[in-house]
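> Pasting the structures in now, so scroll down.
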Structure 1
Amino acid sequence: MTDNSLKTWFEERKRFASHRQLLVLSGSLVWCQSQLKELALPASCLFISKQALIDTDNEHKVIQNKHYKQYLGYEFSCVIYNAFDGLKPSAVLGLEGTVQKGGLFIIVCPELQHWPEYEAQTPGIQFSYGEKHTHSTFIQRFLKQVQLDKSSAIYAKNSKESKLPYCKAIDDVKSAPVEQEKVSGACVLTPHQQKTKRDHLKALQDNASVSVITAKRGRGKSTLLAQIAADLCLANAQSEIYITALHRYNCERAINEFSAYINQNADHSGANDGNLASTKITYVPIDRLTSLNKQACLLIDEAASLPPELLLDVCAHFDKVIMASTQVGYEGSGLGFTLRVLPALAKEEYACITSQLSSPIRWYESDVLEASFEQAFAPSINFNQNIKGTLNKVQNKADNLNEGLQTLRLSKQDLINNEELLLSVFSILLQSHYQTTPDDLMRMLDVNDQIVFLTVLKAEQSENTPIEALAAALVQVEGGLPHNQSALINQIASGERRVPGHLVAQNLCTSYSIETFMSQVSWRISRIAVRHQHKGYGIGTYLLNHLEQKAREDSSINSLQTSFGVTSELVNFWYKSDFQFVKAGMRVDTSSGKHSIIMTKPLTKGYEMQLRALLELRVLQLQLIDIENEPAIEFIRDKLEAELSGSLLVDDSLPVDDSLPVDDSLPVKNSSKAIIQRQLHDFVEGKRSFNLSMPAIYSANMLLLRADITSSEQATLQNTIEISMETLFCLLAGHMPKQEKGLTLEAMRETCKQLLTFLK
């Protein structure tokens, strides 16, 4: 293959209508740049790179991979991803949907044989602090698929690795639907879209309260969403209409389409002109929607990227809800939208109408790029196959799970060598967990401090026997920072520093200013999921017990930990397995709509003693949280307060589990008072933020209210506490101007100096 063959192939593709296609351009960065310069790139190109690969004109855009979500609603003739910056799978898969019909997705990468090692040294996603690996198994798997895929092209400096197939849209491929043209800025719908719109408008004008449009990307669902809402407004002269999505830029296309359609059709509408003039669409974050007028109309774009509980809450709140979403499973909430939201909406009280768009608008049917990228970045198994037979086997073995099931600890090599195992694990996670993305697939294959477990039915295995996977778990090894990093650990404890990863260990270290949370080793159960059809048989508890057994076999592990958005179901699950509440987020998490909490199970006496010493602070912290509509938080608070009231002393004299092994090095004895003093001092010195210091300020006030203070100091103490509490809740509300907030923070620091004098 000569140097000119790439240019010839590139030009030849323009001569006939073709599928969108992947081209991997492999060699040194300088060589790859020279090849790109030789190509007559189309006017509309998107470069994903830290710096421009070639000189570009104004029509070409250059962005970093972390900003990819801002361009998901755009369309480009060619997307060029610079993998020398590291490969971010979620960015690659997301931007695939922006490539127009007949376009190219080009990945510029190092020489194929060196790419896995290069990616390990220059990762495209963030791993935990201290994580080191020398080979990217994810890139190894991706390259194998590209090389075997007959539709994907490779052009390499080493010509023996090159292949340049053509992808023609002829014979075996259905013709593409009519191009979606625009009239006065609004899109012209295809016949199928027009019928769907008529069906949904009629249902909404009759008695339906929820309209759902589902489709894969590129099917025009956002356009249809906007036009259904606009026609509803034109017919009823409804001026209040809101739209929400995970981020504002996820619904820009729908917002623009709604406005264009209203402007285009206002003159032909029989509605009152004054009302139409005031008709506008307003973006509102989903956590603020339930405070709005119930009679307003709400649009939700990319609904599957939002937590199911929040979606159902807003559907119950508004009279009319119109939503559109993909439902493949990698959009952000796994298959929660398909398995939890749609069945709930199908209930009679919601009067829901649902339609699915199948024909692509932006590319041909049977698109090879879409299929290749889904296989590479969002693989899944259809678990509905033979579901009845598997359910019967589970029911038969439910009485004695220990004999009927087995749990496999899968190495990276197991996952790369057995695609069925990999698909089983990832499919179960997609079914159950929010925010499961292609980046998680890369972590599964590449991260050394992550452990993968898969629970399967025991069976007489033969070479052709399929795996019947029931549950999966991901365990993240956290903490374990060596003593020579004591200065870093001290900065983390003070709130001055935060490192990537170590989610729970770092959170507890900072929240309680206890260094041992980062120096001790823990297992964080980051994911544990049971196949949707097999819940209720105790399989999740069986898997959790297995994880605990394996952790206890490793004497270096001090605890099991988990963090999640609080619900009564999840709290009960973890409490039944003897996990203890340790920490709660002060504010509702925007991704789950719930307070995030941390629960842990001690595996050593030292860790158990540390939790005992923190009991009073754990109780006081929960008093800061608004528990309205949070029965799970109220349950935890009652349980902790009962434990505290039954304890004469909260110190190391409290009994601990005698079955727990003794640590090699017990944690430092940290009393509530000592922790509060340190955190107030760090806040006064400007090391610790107000958000991190809120629990300590509140706890200091509560301790001082019960303290034995001389009568001569009582008046001063009372005044200090009143000022402190008033300022605390003023800042906690978070509604003051920036300048005023700065002055209030300074006043709080001065007040905390006074609190410190009384605590001494």
Structure 2
Amino acid sequence: MNRGTTRRTVLTGAAALGAAAALPLTPATGTAHAAEPADGAAALRARWHTLLTGGPGLDLTDSQIAATVARIGKAATTSAKGLDPTRPEGLFPDLTSTTLSNHVTTSFKRLATVATAWAVPGTPQFGDPALRDLLLGGIDWMLTNRYGPEHTRFDNDWDWEIGSALALNDATVLLYEALGTERLTRINTAVRHYTPDPNLWRADRQIATGANRVWISTVVAVNAVLRDSGDDLLRVRDALSDVEGSGANSVLAFNDTSAAAEGTGEGFYSDGSFLQHYKHPYNGGYGKELLSNLSRLLNLLAGTAWTVTDPDLDNVRHWVDDGFDPLIARGDVMASVCGREIARPSKQGHVSAQTVIEAVVRLIPSFPGETADRFTALVKQWIAEDTYRDFLATTDLATLVAARQIIASPVPARGPLVAHKQHPRMDKAAHHRPSFALGISAYSTRIYNYESIQNENLHAWHLSDGMVLLYTDDLGHYSEDYWPTVDPTRLPGTTVLAGRPADAAGQRTTSTADWAGGAALPGTTLGAYGMELRAFGSSLHGLKSWFCLDDVIACVGSGITADAGTAETVVENRKLRDPRAALLVNGTAVPADAGWSDRLDRVRWLHLAGTGGYIFPKPAQVNGVREDRTATWREINLKYGTDTPVTRPYLTLWQDHGTAPDGAGYFWLQAPAASAERTRLWSAAPPVKLVADSTAVHAVRRCADGLFAANFWTAGTAQDLTSDGPASVLVRPEGKTVTVSLSDPTQLRSAVVLDLDRRGLTVVSADPGVSAAPTARGVRITADTTELHGATLTLTLKRS
């Protein structure tokens, strides 16, 4: 394919990344670049080598660099344990399976880890001839016994085509000068046997999509550098845009725009949502891996004849702003978008956010000017605010050097995120205030409930049944063994039937309900969110709302009904930083010992030290239990789990709706990070009043300013607001103006019509498709919601 005949044009931002880059490889035959130097392969190989090692000229007397070098050496020592190319059954004694493909990938990863230390000056392993020979023997053993054209693949295609290939490529770059022609040819033949095409993957050659396409492209690109193949680098560049498929599976285009809308739906959407495996929200899993590997590819190809030329590369800016920033809470990626990775012990401790930060560090040179400054400010904020995990003490050498330059720049840190962000394309919402963040997880006919494949994430049954995850200054709350030890039948915020389903029951299931989503008032932390819950595997049904009003979240439920079983709504389920954290009930402390449980009657307010307050304007009965919960990671992950028991202390609070409830409900105000005194005062004078909690509409009004928020499940009326059908609405009066934000959370309606009984209002401004006309009682607002997929529309009115 001629480089000039593709459907793409040069994006100057991407070219800027490699302005001072080394010379490229020999380009595709017949192009205008055919006369470029043939030694370009060495230059690009050196570029990848620098990504892996930090490059030449590292100051080993610098304490942070020295510490990172020491960490690399220590990791290599651990990885090299048991390495023996003379062992017939396996290169490593614990990786001998011929049915589990991750044993192949892990073997190659260990070799790459050791090779990194061998290539980094200052490590105990640097340049060691005996270790070099041991590594070469290890590669030979893997090619002879496990990996290559003469071997039959088994288990998971990912390990053969991506995991093993990525690690083997890295080891090959690191050991390149020592390999010899015959061994290098063997390696390249093996990698190309499994991964020959950046557009296709799996044994049956399926179209590669989303993160898998970028992974595959990365394998092909590095292998192309090793083989000095400009033709394959051209294919990699065009595969990112899916030129062969006319853009249907482009990883750079938004899936709800242009030709990508005709693809599988995997990848990023314009609202920041990311889906993989068809309908699973996955920003913190596959999404972060896509971003990470794309940033590496851009670094490799920039400034060469194969620079990524797709104008959709500019969308990456929006991925960071809308798809990652709102889903990171002080270094922790919200678990609702991490898929089955939450069940991997290696992915706790803010590891996922580190991957995102590293990717953005690599992307900064791609977007000079305002975007580079914004990303710089963002990276500085992310690094500074995560006091749980020291980014500079855990990242790789190349990123350490770049990150320290960013930190030293005059651009100030962004500051804490204060925003309310909804992701209608994946049924998730995030609410950020200065002292806390809160994530809400729903699902619908459009989105799967949770993923449990490869024997992972076996107990995530209720991950999307209205789970509410609260992020406070306890930055390690969802780390330190939270997911194996938390009671998975009582995740916070959920409404469930008591009982324990079978492992992985119902995974990859959509709801039969369309209503999931909400509306947000632009430029504020005001949002209405809700879902119609139709539980998997039972008759449980209910309507759930969360009205996020700055520092207070009004939680409303109605119509909770089931033919059988005991229904519960979980107020809180907290892993306690302090096992004896005080729980106040109406101002009185209850016992702080593990094993305490009680049915608390006429509860007006609760306060849990270190977490916040809960206000029940109508006194309620709440059940509570303190317990030390013991489990193993193997219980939720047979593939990557460990068998060591871990124990963590929890406090759980829930409301019991009884057996076979018919029309039960709930209402409380959650005040995250509020003091006990603030909680008591709000209990005496609730800042938010319940207006409606029927099966037609949930509505609340904020006392301080009259802000009105409503979720209409059907056509109905709440005080002065009437909707002709399903809708989520916020009405905010400010002086002489009234701002109305609305959406269609079912994503099925062509229009939403609201009647607001307030006379004398005229339009000041309106989003496209929104209009208003006077009526006898006020104003009628009509909004065209066709193909908006749950996005919010806003109208501002003014009293004449």
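Derivation of every value follows stated rules applied to the coordinates shown; laboratory data play no part. Since we're looking at a predicted model, the values are computed, not measured.
> Which structure, out of 1, 2, was P(r) over Cα pairs in 5 Å bins from 0, in percent, for residues 136-191 alone derived from, given a value of 4, 14, 13, 14, 11, 10, 11, 11, 8, 4, 0?
The correct label is 1.
> Tell me which of 1, 2 gives 27.8, 90 when you compute Rg and Dmax of the Cα atoms in Å.
Working: 1: 28.8, 95; 2: 27.8, 90.
Source structure for this number: 2.
> Still on this structure, please answer the following. Of the structures labelled 1, 2, which one yields -8000 when helix-only ellipticity at 222 nm (-39500 (n - 2.57) for each DSSP H run of 4 or more, over all residues; to 500) is computed from its coordinates?
The value was obtained from structure 2.
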